[in-house]
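Pasting the structures in now, so scroll down.
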Structure P
Amino acid sequence: MEPRNVIIIGSGPAGFTAATYTARANLNPLMYAGLEWGGQLQNTTEVENYPGFPGGIQGPEMMELFRKQAERFGAEVVSENVTKVDLSERPFKVWSGDDLQVARSVIISTGAEYRKLGIPGEIEYSGHGVSYCATCDGFFFRDAEIVVVGGGDTAIEEALFLTRFGRSVTVIHRRDELRATKIMQQRAFDNPKIDFVWDTVLDEVAGENHKLKTIKLRNVKTGESSERTAGGLFIAIGHDPATKIFEGQIDLDDAGYILVHEGSRTSVEGVFAGGDCVDHVYRQAVTAAGMGCMAAIDTERWLEGH
């Protein structure tokens, strides 16, 4: 079997940017985009902060444009999941079910997923009042009563950021103290717009006309249930990088994110990575696209030398 020059695993802004760049470099990339291709933007309604779209654009529409651009230059995009890889020797082996492909190089852009609460209404109102990213969506909740779920640094950062937009921000935490660093806690406690509901979990999200209206809460110590209005609900309980199939094959950090050096190089020579499977700080479409560009250029230069 003749090896491909490059196989790209995963889609989203990082994967499609890598596909466009490698295709334009005549590397004839094969991309496994996944059955649910397009990454987190496929579940995003309005995208207003990506350069070049002054009027905003729907997330799925943006991903369709990314895909068309990559395919225009000759990238082969298949909407299948990669089920197994062997990165122990070159050429690398990549399986989708029983189908085996081999490649001289691999770019990983499998992304990450927001952790979800798994409660009724959460998915239904995602993009309609329920969000997982304050930087992405905070602007849409001007003068709203905003609720943030979580108690770590991410939740407190989101709450502080959202005070720029919301009339009020309520942090709901299942314990009686935060897990966030002390300096972050103090900033939140000192902010007059933020208040806290302790020892409490969300049980349900409800609304009408496809818009969030109320949330149902339950005190974990007393069992008492209550209901409150909410103009926006931000769930900030962490992310899970989609890197399971690479465990034991490339170096990951304790949270499962791929470790890279010198741009996009992983611990395995010839394997590169970009996007949210690497980035646990910024997690933006524009930074993911930039990292996809880096991975493509690093791959092209590496192939030239090998």
Structure Q
Amino acid sequence: MSGTYKAIGINLKSTPLGESDRLLTILTEEFGLLRAVAPGSRKHKSSLGGRSGLFVVNELLIASGKNLDKVIQAETIESFPGLSQDLKKLTAAQYLAELALYQALSDQPQADLLHLLREHLTRLETLPAFVTLPCLAHAVFHLLALAGVAPQVFRCGVTQTEIVPDFSDPDWRTGFSSAAGGVVLLSELENLRLDTVPLLKATSKVLSDYPEKGTASHPASTATQTPPELHTQITAIELYLLQQLTRPDLLEMIMQADPPTFASNQVWLPIERILRHYAQYHFDRPIRSATLIDPCFSPASALSLQEL
């Protein structure tokens, strides 16, 4: 792009630059992810000061630069001031921003991603605090779905057999494997492991017969597939909640329940951890903001805060 251009975007990252500027990472509808300097935005009376804050949606006029573009003008369309007033909500919002950064593309329209992020930030800000963690899990699942990598939660990732949680058996378990794409039957993983043992032994013999492997003339150059790694075992209630993440009205269902059976942070913490592991596996990057989830939402941390 040359000259000046207009865009609508949300600030996902802000870094001090020089004495008074900020370097913004912005998710825009029209051009995807871009970086631009907000000149003088750290000065006390700068018109760009508040408009360069995190999670502020602006209509921007931007000048193209040789190395970095520059924000000339910004008019705020939407902001989420309530997020900064609640540590749990702010942590969840930063988590979602980080996930959006990982999946956003540059130089391509990202209207759907921007719309979805704004929708879930609005829910985080406006809904009661007791649904913050399920709201986060719901948003993470739908961001993954938009990226085309949502975990499979209704069928086994190995056999495509439907998996239904059995609430009548307190010891019932199934598996979750990021490598397999979601939930898996434990029996199928065990069968795959047993089937692989003789294959590995046969491959070892081939390797001894063909020490100079790596060419088409050597059978040992064909990689031996191993069963997908099991990340964790999950209970019937955890599978049920993973399946409910596909519902657009999940949060309304939780808030209307009497008693609020599925609103406890203790219930949702394992779900967040599963989704976190899955997202980090697919994007091959750590979600740094997620390190604050346990301190914010674990029952022990809540108790210590009340004692202060």
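Values in this text are rule-based calculations from the coordinates and carry no lab data. The structure displayed is predicted, hence computed values, not measured ones. Cβ atoms are built from the backbone, for glycine too; each structure is taken alone.
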remark   = The highest value of volume of the Cα convex hull per residue in Å³, for residues 92-243 alone among the shown structures P, Q is in Q
message = To test your reading of the models, identify which of P, Q gives -7000 for helix-only ellipticity at 222 nm (-39500 (n - 2.57) for each DSSP H run of 4 or more, over all residues; to 500) when calculated.
response = P
task = Have a look at P, Q and say which one yields 19.4 for mean count of other Cβ atoms within 10 Å over residues 172-179, as calculated.
result = Q
query = Where does the value 21 come from, among P, Q, when relative contact order in percent (Cα under 8 Å, 6 or more apart) is the thing being computed?
reply = P
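With P(r) over Cα pairs in 10 Å bins from 0, in percent coming out at 6, 26, 29, 21, 13, 4, 0, pick the structure among P, Q it was computed from.
Working: P: 6, 26, 29, 21, 13, 4, 0; Q: 5, 22, 26, 20, 14, 9, 3, 0.
Going through each structure in turn, the value belongs to P.
Quick check on the output: 3.8 is distance in nm of label points 7 Å out along Cα→Cβ at positions 20 and 124, derived from one of P, Q. Which one produced it? Don't skip to the answer; put the middle values down first.
On the way: P: 3.8; Q: 3.2.
Of the options listed, only P reproduces it.
Given a value of 0.5 for distance in nm of label points 7 Å out along Cα→Cβ at positions 12 and 276, point me to the structure among P, Q it was derived from. It would help to have the intermediate numbers written out before the result.
On the way: P: 0.5; Q: 2.0.
The structure behind it is P.
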